[in-house]
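Bear in mind that the values in this text are calculations on the coordinates, not laboratory data. Just so it is clear, the model here is predicted, and its values are computed rather than measured. Cβ atoms are built from the backbone, for glycine too; each structure is taken alone.
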Structure P
Amino acid sequence: MAIFDKFTKKDTPVETPESLEIDARPGIGYAPVSGRVIRMTDVPDKVFSTEVLGKGCALWPDSDVVYAPASGWVGTAMGHVVTIKSDGGAEVLVHVGVNTVNLKGKGFTNFVSDGDRVVAGQPIIKMDRKVINEAGYQDCVVLAISNSDELAGVELTAGFSEKVEAGAPILKVTF
């Protein structure tokens with residue numbers, strides 16, 4: 001180590017976790033994180049609980065890695081949120097935490113960028129749940145279909161309060 005390395009050394013990059021193996025199908029939303037499923041109406045944020053941003057569900061996470069719930073193209077990747085235009089046409093919003101926009105990216109690492117192609121089960125965000133909780137925010141992970149009013153239906157297929165593993169099918173979207 002050179003004498004000035006301690007002044008110029010960058011933070012060690014976060015290693016991208018392995019992708020999940022999912023036989024993805026259009027019309028199926030896969031759990032973006034392992035955890036306990038909650039109804040959208042039970043999300044502790046009125047914007048989500050009133051389904052203003054679309055129908056879907058949320059999870060109280062057991063882990064820090066958030067995976068793509070569908071295959072498609074990333075529209076936005078910004079710290080706590082990633083949007084995906086799925087291959088089937090559903091516009092998918094993955095939002096980590098309640099009011100975590102106030103963290104301005106602190107505690108989040110994105111593994112994808114705007115315009116990237118993603119496959120269901122690919123890591124998209126790593127969250128630091130300790131940073132989120134110490135800042136006084138809740139870490140629920142919302143999965144919303146933002147164009148649900150244009151679709152025939154969005155149905156929760158996992159049981160309410162059920163513990164699911166990341167990559168398990170939890171939503172059915174009818175086009």
Structure Q
Amino acid sequence: MAQAPTEQGGDGSRVSSVCYWHPDVETGLFCSRCEKWICSQCMVQAPVGIRCRECGKAQPMPTYDVRPSNYTLGIGVAITLMVVGTPLWIVLDSILPIFGAYGSVSGMVAIVFGFVTGELVSRAVNRKRSSVLGVVACSVVVITYLVSRAIGPYGFGVMDVLFVGVGVYLAWQRLRP
């Protein structure tokens with residue numbers, strides 16, 4: 001626990017303290033970190049006491065402190081997933097009917113793809129969260145679905161909208177702020 005900086009005169013009497021930033025204002029408050037004298041205008045209420053303006057600056061949580069390099073890496077992983085996912089999705093749409101899965105059942109690939117996209121982008125950026133990363137992951141799920149349906153053996157189905165919606169939701173949940 002910080003103790004007040006002692007300012008005593010030569011005879012042991014207490015010398016009045018003045019604010020570090022406002023030398024004309026007497027005060028009895030001091031920063032609990034750097035121990036500078038502060039007035040009520042300069043103080044910032046912190047969970048551990050009062051702080052000066054310099055020590056009381058809010059620091060962003062590391063989870064939400066997304067840097068440009070994180071965005072670059074996240075977008076790179078998302079594009080890679082789109083490039084790899086589209087042909088894979090087309091192949092799965094071609095193979096699944098062999099096992100009795102037709103139409104909308106093959107659309108459930110969107111759910112798995114949405115989860116995998118969100119998880120891999122999240123891991124690539126060290127579990128950081130950002131609405132931009134969430135939008136990128138969701139866009140990859142939708143674009144991959146649209147391209148795979150345009151090229152693949154099946155057309156667009158009404159039930160697929162539900163499956164793609166769930167996939168988008170799962171991708172968003174992994175990266176939402």
statement: Calculated from one of P, Q, helix-only ellipticity at 222 nm (-39500 (n - 2.57) for each DSSP H run of 4 or more, over all residues; to 500) reads -1500, and the structure in question is P
message: When volume of the Cα convex hull per residue in Å³ is computed for each of P, Q, which one produces 146?
response: Q
message: Suppose relative contact order in percent (Cα under 8 Å, 6 or more apart) works out to 20; of P, Q, which structure was it derived from?
response: Q
field: With FRET efficiency 1/(1 + (r/R0)^6) of positions 22 and 46 (r between Cβ atoms, R0 = 30 Å, to 0.05) derived as 0.40, matching label from P, Q
entry: P
